[in-house]
Structures are given as structure tokens and as C-alpha cells.
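Chemist: These are the structures in question, set out in turn.
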Structure I
Amino acid sequence: MDTKAANNSPAALAAAAQQLLEAGHLTPVVKLNSYYATFQDLFGPVRLGALDGPELLERMHAHGTGDSLVYWLEFKDDEEFPAIFGSIAGGSALKFGLYRSRETGQWMTGSSRDQRPITESQAVEIARRHRDQLIEATRVLDRFAPPEGSTEDIDQAYRHLQASIMQVAPDVANLAWGHKYLSLYAPNKLDDYHSEEFQRFHLIKLLQLPPEPRGRYVCAGRFIELARAADLPINHLTTVLNQINGRPYRYWRIGTTISGRHVWADMREGGFAAIGWADLPDLSDLKHDRASKERVAEMLSAAGDNGAVATRKAGEILDFVADIRTGDVAVAADGERILGIGRVSGNYEHRPDRLLDAPHQRAVQWLDIEPWKLSGSEGLRTTIWQFANPNSQLEFEKSIQSSPGPITSQVRRAASISEPPEPMIEEINAILRRKGQVILYGPPGTGKTYWARRAALDLAARDVFGKPFAHLGKDQRAELEGHGGLVRMVTFHPGFGYEDFIEGFRPQAASGQLSFELRDGVFKGLCDKARADGRPHYLVIDEINRGDIPRIFGELITLLEADKRGLEVTLPSGRVLSVPKNLLVIGTMNTADRSIALLDVALRRRFGFVELLPEISRLHSVVIGGRLPLARWLDALNAAIRSSLGRDARSLQIGHAFFLEEGKPVADPGRFAAVVAGEVAPLLQEYCYEDYSVLHRLVGGLVDMTLQRIRTELFAPGRTSELLTALLEPFPDLTASAEAVAQDLEAAQLDDDLGEPDE
């Protein structure tokens, strides 16, 4: 296979770094060095060595203060010290070996499954041990000089370094936070990837076989040497690699023989990967957890598989359905023979219509369909197998990078966007990037749900594919808005609760017995998915104010804040909840139901707000029945509402969307009458609280003042002229003269020239 790795050369990486630096996406070296110096001044070995007792404990392990070491390592992200040095988010606070409970103030240690309280003096002893081990590790680094020479010489030196660090710091050196501390202390000797998964992934992408044995420090020499060759600080190198390579993905073997039949041709031509088990139903609701595995195993046992075989096969099925992620690599294989390599581009689908004996499918963009033989042997007897051998991973990556249709790089994604977002979407996006969540509020019919969904889809399309949603193909759109896509939508209502949104117990029938199972709610499940996936996810909460928000949100009142994203809280169930930064929330709120002033103060603080009001310009040029200029009439009606309905009248206006169908203004008199009869008149009756004198000021002759009722007979076919006369009665100055219509047409043309949306 002819490997093309020009983008991995030091010169190419240096050029990419320069472009990112000019675009403001890299921190200048002087500023970078000042951040390292600031960290050393506050938490370096000299500073920590001068502390002891409770002061040391607080300085190192007090999560609740922004002045502690653990806070700076995991959460600090501001002008003083931005979050550009590799993330260690995720897991529980016990990943630091020690934390203080918010609820009780008690110091805790142990593991997430077996945590135990300890005294302050015991906590101080743990902090001392951590401090002493970190200091000893920094001394090892002080004595170490990164070698120049062959790759084997570099690897050998870093093997010795790893052994030395592990010897003096056995409790902290192999933890992500310990590695981050040491990388901030010696950025010219260690990389700032704090996970072996990231280190080894990027080496494979560089077409390098990672060194053995495994460990957090043994790979560093490769990155330090590459940074030296490219004349880049390590932080610039890793940032460039992140941009080029994206987040780590996995390589999955997918067998191509089902019930004795070869299905590779179907998969290749159809653009999908498939597995058999045709008797199993749609498995879209399954997760990769114990309950789902037991459920699938029961189905397989009922079909004749024995217990052990059923359990093993259930694991493979769940790998395919729930564990493979979009962006992972699919390897179509027949024994040791590799038939095709591609990128998984869609979520699980049940498609018996496409392949009857292999209905469980995932969309795949096949990149290399030239057969070749894998040098190693992995998973030959399985249908689904995750390749763990780095030699195999390297062979697959060479195939991908030499394919005629290479995987699209994420670097300079923003530059590939050919047109900027619409102003409304830009405003929504600005708030989302600042706060993480926004509410679109306004009177009914002002397009709140429309803009919330449109913004989520367009921003997700630009995040993932580098272009607006309108430019995506069918498969790409499905990845965003399909079942389990990156844009999800939920509607709040009075019956919607905490157990629906966060977690709760649900009844489940198993073997004839009714039991209750703890299940994730919509939001908690989406948090886990977004955290694992790494790409931006969007949740649209329609009618957010119709639910009991404090009850539904629970702990989210804390976790939604921008500086609390990634912070973990323990739920009543004992499980942990945290909100990743890549989960963005767009809510909609009808102010005719409830003013934002009545929202919970804590909630208002955490959300940004965008007000949507009637856009009269959307209705220019339409004259109903040759008599009623739609835009002018609606403008006059809303002015009458504002002057007649008291303090909250601004929130009770009639939105333009009532008079739009498929994005176009209603022009037919019959359709206009139907809108007034079915939507506008009932809404105005509700606003006026059966006060027909006020209602008469709004819709004139449509009200029978003697009988105190709406004259519904005027909505009948053939009575359009009477209906228009009644509606124009309160506004005698309205005219549909040729001059007025010409003015409306001119305004409509100006809106089009300025790029007003046409749907």
C-alpha cells in the first residue's frame, strides 16, 4: 500500500501551526510560557514543599475553591490560566484519591464504588504523600535530558524515565492529574496528552507504531522529538494534531459471512455494514449496559443458543448497536482477508427492507475496497471485534491515508464554511458559546421553535461537516436529525418530571415478574453520549416554561453554569452526573403563557435570552381579498393589543407565523379565514378574559356585542367580504390602495435584497 503521510511531516505540521496561530487559535509562545510560570509560582515543588497540615490539604485538594491544585488541573479556564493544556475531565472526584464532600464537609477517599470517610489528619497524610511524590517526580525530571538520536534510543530513554517516575511516585504518577501536573512542570520533556488512548491514537495517525510497554510517559519522547523537528512548543504540536486527527476512534472487525452467505457485495454497494440475527427485532432502544446484554442474551437463548454462547453473542450485538460510534473505522473481513475499510457514518438502523438476512445495519463510507491480507490474527471467530493490536491499527491507518477518498480533516474547518450563519443564528451561537444554554422567548407565532431547531441543525452541521445544514446530503442530515442524532428535541409539559429528564425508576417485566429499573432520563443519557462522542450535541427543549423547571432540572441548576460544566454531583441514586461542555441547550418559551420575570431567578441567571417578536415584514405584498393588507392589519392589531391588554400586552401579540404556510404568507381568503377562526380569534378571546368590549376594539364587527359572542358565521365560505369588513372596522385608516400595496411590495423587495429568510 502506497502511504501518503505528507501532512504528518514536521514542515507540514509547522505550516499548519502557523495558520492556526495567525487565525488566533494558538496561544503565542510568550503567553504560553507565562501560563507555565504562573502555575509554577502557585503550585510548583518549591511552593508545595513550603506547606503542611490543613493549609497543604486545602491548597492541593479543596475542590470547592478556585485556588486549589485540583481545581486548576480540572476546571480552571480563564485569562489567568486557560484550559489549553489537555483535559482530565470525567470520572468522579475520587480520581484525585481524595475529596471533601459538599454535603457533609467530610473528607473522603477510596474508590467510586467503595468510598469511605476519613479524618482531617488522615486526609493531611494523603496530601503529604501526594505532595512528596510529586516533588520527587519533578526531581527525576530535572535530572532527565531528552535524547537526540534514533527512535529506539528515544524510546529506551523514556522507558527508563517512566520506570524512575513510577518508582518515586507510585500513587500519583500513573493518574491523569499526576501526569498533567508533571507535564506543566516540564513541558519541554513531556507531552500534554494525559491519556494513553490519546497518545497512542495520535502516534498511529502519524503512522508510527507506539512503543512498549504501555504507560503514560513512554510515548512522550516521540512527541517531544517531533515538536523539536517542527520547531514548535509541545502545546502547539498537540493542538495541531488534535485539529488534524480529531478525537480518538476505534477499529472494528465486521464479519462478512452471514448464515453461510457472503454479504460484502451488498454492504459495499449499499454503503453500510451489517450483522445477521434476523430473528431479533429492532434494537434501537438498547444501551451498552448489563440490562441490555441480559435482554439480548434471553432473546438468543429463546432462539436456541446455550447460556455462554448467548452471552458472548449478546456482547457482540451490543458492540454493533450501541458501542460503535460515528467516526469509528469499520473493517469488513473474511478471516484474515480484509475486504474493505471505511468510516462509520450513521447510527444503528433496523433495515430488513435493504438486506433481509442482515437487518441490523450502520451506514459506512467505504474508503478502501482493495482486498489484502492482515499480517496478524484477531477476532477471526467473531462477527464484531475491536482491534486492539497496534500493528493491525497501523495497517488500517495506512490503508485509510492512502485511499483515493481520504477522511476529511478537521483542520481549518471554519475556513471551509462558504457562507456565514444568519444573524439570528449568530446571535444564538454567541450566547451558547458564552453560557452553554439560551432561551428563545416571545409571543405565540414568532418562530421560536423554528429558529431553535434551525439554529441547532445549522450549528451542528458547521461543527461536524464544516458547512451549513442546507448544503448537507441526505446521509449527513440523518446523522444530525435522525434517531439518536447530534440534535435532539424534547417538549416539557405538566406531567414531565425529573425521572424523565435526569433519571428515575421505571417498571419492567422480566420472566413474568414486575420489577423497577433505574433508567437514565433524556438529559442524562445525552450527557453521557456527548461526553463519549466528543462532538457538539444540541438539545432543543420546546415549551420549557410549561414544565416545573426546578423539579425537572434538579441538580442541573448548578451544573449548567459555564464554569461548572464537567463538575460532578452525586444523584440521589448514588450515580454521578456531570454536564460536558459540548452539550448545548436551546429552549423556547411562549411569553403568552408565562413572563420570563416569573422564571426561577437561579434559572434566569444560567440562561441567555433572545426575544422574538412579530416580523411584520414577512407578510409584505399580501392583500387578502383585494382589501386587507395583511402586514399592515397585523401591525395595527398588535398595536391595539399593546394599548388594550395591560402591562403584559407586549407578550400577548399575534406572531407572523400564524399567517405562514410552508414559509410563505397566506394569500387565499379561505385559508386566511381558517387561520383567524381556528387560531387568532380563540387566542384573543383568551387574552380578553371574555371581556367583549375589549375584544371589539381588536376585531371590530367580528364580535356580536348584543349576544356577547364571536360571529363564527362570518368564517363560512362566501362571506369573505363581510369578514374583511368586520376586521377592518377598528382600523379605518388601513387601506389597500395601489399606493399602499406598492409601498408594501417595495418593502418586501428590500427585505429580499437584505437576505431575509424565505422560509
Structure II
Amino acid sequence: MFKTILCASASALAFSPVAWADTIKATHDPQTEIIVNGQRDDLELDRKSDTASRLGLSVRETPASVETLTQQDMQVRGLRTAREAFNAVNGAIAGNVPGNPAVVTLRGFSGGAVSVLQDGVRVSTSTVVQRDTNTWHFDSIEVIKGPASVLYGEGALAGVINKVTRKPTLDGDHLDGLIGIGSFDTVTAASGVNLKLSDTLAVRADASYMHSDSLYDVDDNTTRSAGLTASVLAKPAPDLSILVAIDHYEDRYDSSYQGLPFVPIAIARDPSDALRSQNGMVLDKGLRRRNYNPRGAYSGARDTTLRSRIDYGIGSGWSVANDFTWYHAKRDFVLSGDQIYTAPTAAFPNGSFARSVQRIYHDHRFWNERVVVANTTTIAGLRNRFSLGAEYNDTDFTNPRQQSPVGGTAAARIANVDPFAPIVGAFPVGDAAYSTTNVVYDSRLKTASIFAEDALNLTPGWLLVGGARYDHIDLTRVITNLNANGAVTRAAPTYEPFSWRLGTTYDVAPGVTLYGQYTTAVTPVSSILLQSIANAAYKLTKGRSYEVGFKASALAKRLTVTGAAYRIEQTNILTRDPNNAQQAIQGGEQSSQGVELNIAAALTDAIALSAGFAYTDANYDALSELISGVRIDRSGNRPINTPSTTISGSALYTFAALPVTLGGFVRHVSGFYTDTANTYLVRGHTVVEASLSYRVSPQASVSVRGRNLTNAFYGEYSGYPITNVYIGAPRSVEIALSMHF
């Protein structure tokens, strides 16, 4: 399949900022027009956001923080994958944990608390379904920050990320292509074609491919990803639109990178200051490229989505929309899940890493049907927009899991390894090595929902927005323990959450809008498809959020500024019973509060500037854990993978006499902890990038991009175990040719 998609592709890598700047004054082709940030963001405020509401509200009218990365944004910034795109969102960080590629932390919460959608449909918890997909296939990535269970059900506590795929248009024929090469033997290619078959029918197809020795410059970590998307748009009548689409993605990571394990400073050969610990552990630059997975380890996925969308204007302000989605995925996680440093011995005078190995597979089938009826009318002279919808989905999920003991000796192939001269061995293929866990999880999930929204204009500039959602969730969980002669345990919980929100927007002056909202959300104590039988007995956790903010534009639409202040609270998380440390109970609490600011300015036709700032104060308000049989209080500690501050900025300058654009990009992320005890602090980092682009013809541009120009050594994200950190890629360069016809 990879070769097929490669042959179908025309090209890839980074879009030319020259084209981005030149079109400020010239073209109005909607397929190529890319306007300076300051102008585009103002238009963005008046753009409808289907992710933020089903009422056709503009971003300005939406009482929430809405951030959008367009396809043009992603290409200008050189964002090749979902992880890179998510990292570009103000206040977010993302990492490629093997079990959770492109996992996101947002507003003090991470993993399953951030819902990731595919064209407005939530297939499952993001930590189950999300992959590090090529961004070429997305027309945009829309981010709604804060709880969104009213729109998308359980799990959307910290926010929603909606990957909106490219779709056909009826404005003519277009062909786009990208091709490029870069450091670490990285080759990327992509192409897309839009064909207008008639005044009422159009088709589009896109293909992409990426191959790299390692995007992180790590040993034995060959990376391949590919995508193929196609869709048909028919508009047989002015008030009827029909879209049918298919998406297919594949990826594979050889010897999945688990991050760099910590070692004592006494044995480190090139200790860095990237880690601050309470027990003398450090990150050793000398081990930066090491990969301790056994030969034969890998992770990968293949998923296919079929979907249809029908929009019909009934008349008299009424409309109906129907979405149907069918999804099937197979995912493999065959790797060393633990690489834990152990003290020196005669056999390992430098100490060693004790490893476990695991084989985890997913067979995931899902379908979803959603219908929404909407109406726009006038009530007592006031404009009112209303929608009422129903949704039903069905999930079959089979999950065999096998794991060996840490440092197990059932086979020499999973024995401890020397940090500096690892003999990694081969991955065990027989069942005998997997004595710790050998189970099969079968889950069947059925969800029926009803939801409603309403937006009432009390005055032309004062809007009141409300919404509510009720879900009926039936989960059947069957666990077969093959280590216990096939013993079976079952659970069949039912959940009935109710979520609601109330918000308002008010135009205080031309171009200046204030907003505020109160929102509720629910999420399971763990991923609903993966939770243990014990966790199935617990109620859903509850969340609520308060947010106020503003959205403003000025200077003849050349300056856009948006800001927000928020607080999110989550209750009923798992903690330990103060009267019985051995017992887990619901009663823990977690919260975050913070501020965010985005600025975009087109100072002249040649200069474009943008900046983002986010500050998050996140804490476990009530949490205790069981450590060696003792209850330890973690209240007041910061959640893992949660930096307090992220700052980003970009500048583009186009020379008037030359078809050349220079770009500069900087991003700073403050430190974050890898554990709830806050023992290990990964220090903050700053990454600087630059680009130079030259338009060689009206249809083609050549770009050169440098990443991590200071060659910073930094921790990007922590995963499992807590003593491993994913190290950001070192300095790299890439050159690309982009084309549009």
C-alpha cells in the first residue's frame, strides 16, 4: 500500500511562503489565495465554525476560544504531521508516545481529556484512535478550547481538535504538488487534484507519503506514513448538497522510540541540564540516538473511513443535515514498554536498563449516524437560530494484550541491556515470555444521544447562546485471562451523562467583541474502551469551566487580537481512601486556570507578524496514590506534561524587488513534570526555525527550511515509564519544490 500511494503522489514537504506573500496583492483564486495573518485572522473571526457550533455561528459570535490552522498555515510553517500541527496551537504541547501518537496536553489536561475528531465525528478516545497523520490531507485543523461535551459527548474536557479533510469545490480544476528531501534521509511527497465535472458535480483526490530513517534521528527507527483520501461533491439543486468520501491512512515505526531513559549522573558521559531530579538522575546527551527496543519491535496502524454528508434546505428557514460514518482500524504495538535503570552489577558495571516487552493489537470497528434539524427565524422581532439533533453509534473493539515481566529472564532476548553498548536481542515470538499479562479484552459500546442548541440575538450586537446534551451509554466489557485457563470476567455499566452550556457575546465597539460562558463536561476515569473491570464500576468524572475573553480587529483589518481567561475543574477522579489506603475511591480533584493571548498583524503588504502566549496554573487539588503500600498525598502538585507557559512568534518579510520571502519562527515551552510526585522536571526549551523561499515561476516555488537552528537538546514529552523522555529532533534542514496549476 505504501508503494501504491507513493506512485500516486506528485510531490511534498513545505509550502512556499513566497506564494503566501505574493497572493496578498494579486490572486483571488480560493485554491491558492493565502493572505497575511493579520488580515486572514480578521476574516477568520467572521468565518463560520462548524466545529464550535451547529448553528452556523461565526467565530466572533462563538462564546469560546476558537483557533484554526488552515492548510496554508500548516504549509507556511512547515507542519508536516499532526504532532507538529498540534504543537503549533497556542497553549498546547504534543508528543509521539508509541501507544498514543500525537497525544496532546491542553489547558492543564492531557490524553483522553482532549477529543480529536475526524470531520466532526468522535470515533473514540483520542489516545486510542489518533495517529501522526500527514497534514496534507487537512483543509484545516480547528481547535475549540475548554469543555465541549455538549457538542461531542464524553471526553471533551479540555477541548476538541477537529481534523477537517480537503473536499471538492465547484470553482474549477486544480492540481497541487509538493516534493522534498531533508535531514535523516527524510523524503516526503504529496499531491492533490480537484476536478469540476459539471456545474453540479466535482471530485477531489489527495495522496501523501513520508519516509524517514527517523524523524527524531534515533537508531533503528525507520518511519513510514501514507494517506489516500478521495471525495465526490454533488449539488443537484441549490438547496441540496451531497458529499461522499473515503479516507485511508497507514503508518509504521520500526523499533518504536520509547524516549531517552534517565541515568545517574555518576555514570553519564555527557550529562545535560535538560532534567532536574531529586535523586541525581539526568539525561545523557551521549545516549541521545540510542534505541533500546529489541529487533523486530514496531508499531503501526491502518485505518479506513467511509463517510457521507447530506445538507438540505427545506425552506422557510428550516434545514436538515445527516452525517454517516463507518470506520475500521487495525493497530499494532509490539515493543518494549519499560526501560528502567537498575543498579550496577558484575555483569553490568554501568548499570543496565531492565526491559519488558509487550504485544498489543487493536481491531476497531465503528459506525455513527447523526441527524440535525435547524431553523433560523424571528421571535418577537429577535433573530433566533435553533438546532435539535440525535446521534447513535456502535463500536466493536477487540484488544489482545501480552506483556512480560520487567527484566524478565524467560528468554535472554528480553534481558537487561547496557546503556552504552546495548545488545538489544530479538523480540520474542512465542507465548511463553508473556507471563505477566496474556488477556483478550472485548468491548461493545453503544451510545444514543440527543442534543440541542439555541442562539438568540437580544440586540444586533448582543447574542445569548445555550446548549444541552443527554447521552445514554451502554458498555459491555469482557476480559478473557489466558494465563488463568481462559477465566472470564465481565462488566456491563450504563452511563447517562447530561451536559450543558450557557454563554454570551457582546459587541462593545466596532470590531471588538467580549464573551463569556459556563460549560460542563464528563469523562471516564480512564479510556472507556480500555478501562479495567474495576474502573467500569465508577461513575464518569465531572468537569466545569468558566471562561471570559475578547476578539478584536483594528487598523483597517491589519491587526487581530484575541484573548481569554479560564478556569476548568474536574471532580470524581480516582484517589485513595483516606481510611483505607488499599482502596481506590472517587473523590480526587484536578483544576487549571490560565490566560491566553493571540496577536496577528499585517503591518505592510511585505511584513506579517504573529505571536501567541499562554499561561496555565494546573494542580491536583485532591489526590493521593498508593506507593509501596503507603498512601502518599499529591495534592498541590502539577499534572504531568503540563508546562506553565508557551510562547510562540513568527515573522515573514517579502522583498519588493525579488520573489523571495524570509521567514523566522520561534517557540518556547516552559518545564514540565513526568510524574505526579513532581520528582522529575524536564526543563523548558526554545526552538528557532527559519525559511527562505523563491518563486521560480507563477506555478512553482522552491523553499529551504532550517529546524532547531540552535541544535537545542530538550525533552519534548514524557510517556511510559516516567523515567523516559522523548528528545526533540536535533538541527535539520530540508528543501522542497511546491507547485500549483
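Chemist: State the single structure among I, II that was used to calculate relative contact order in percent (Cα under 8 Å, 6 or more apart), giving 9. Display every interim value, and only then the final one.
Modeler: Details: I: 9; II: 14.
Considering all the candidates, the number was obtained from I.
Chemist: Thinking of I, II, which structure, once distance in nm of label points 7 Å out along Cα→Cβ at positions 114 and 586 is computed, gives back 2.6?
Modeler: Derived from the structure labelled II.
Chemist: Comparing distance in nm of label points 7 Å out along Cα→Cβ at positions 386 and 698 across I, II, which is largest?
Modeler: For this comparison of distance in nm of label points 7 Å out along Cα→Cβ at positions 386 and 698, the top structure is I.
Chemist: I've got another one for you. Figure out for me which of the structures I, II the number 25.5, 86 belongs to, where Rg and Dmax of the Cα atoms in Å was derived from the coordinates.
Modeler: Derived from II, not from the others.
Chemist: Identify which of structures I, II gives the largest calculated value of distance in nm of label points 7 Å out along Cα→Cβ at positions 90 and 122.
Modeler: Sorting by distance in nm of label points 7 Å out along Cα→Cβ at positions 90 and 122 in descending order puts I first.
Chemist: One of I, II was used to calculate helix-only ellipticity at 222 nm (-39500 (n - 2.57) for each DSSP H run of 4 or more, over all residues; to 500), giving -1500; which?
Modeler: Considering all the candidates, the number was obtained from II.
Where a number appears in this text, it was derived from the coordinates with a stated rule and is not lab data. None of the values given here were measured: they were computed from a predicted structure. Cβ atoms are built from the backbone, for glycine too; each structure is taken alone.
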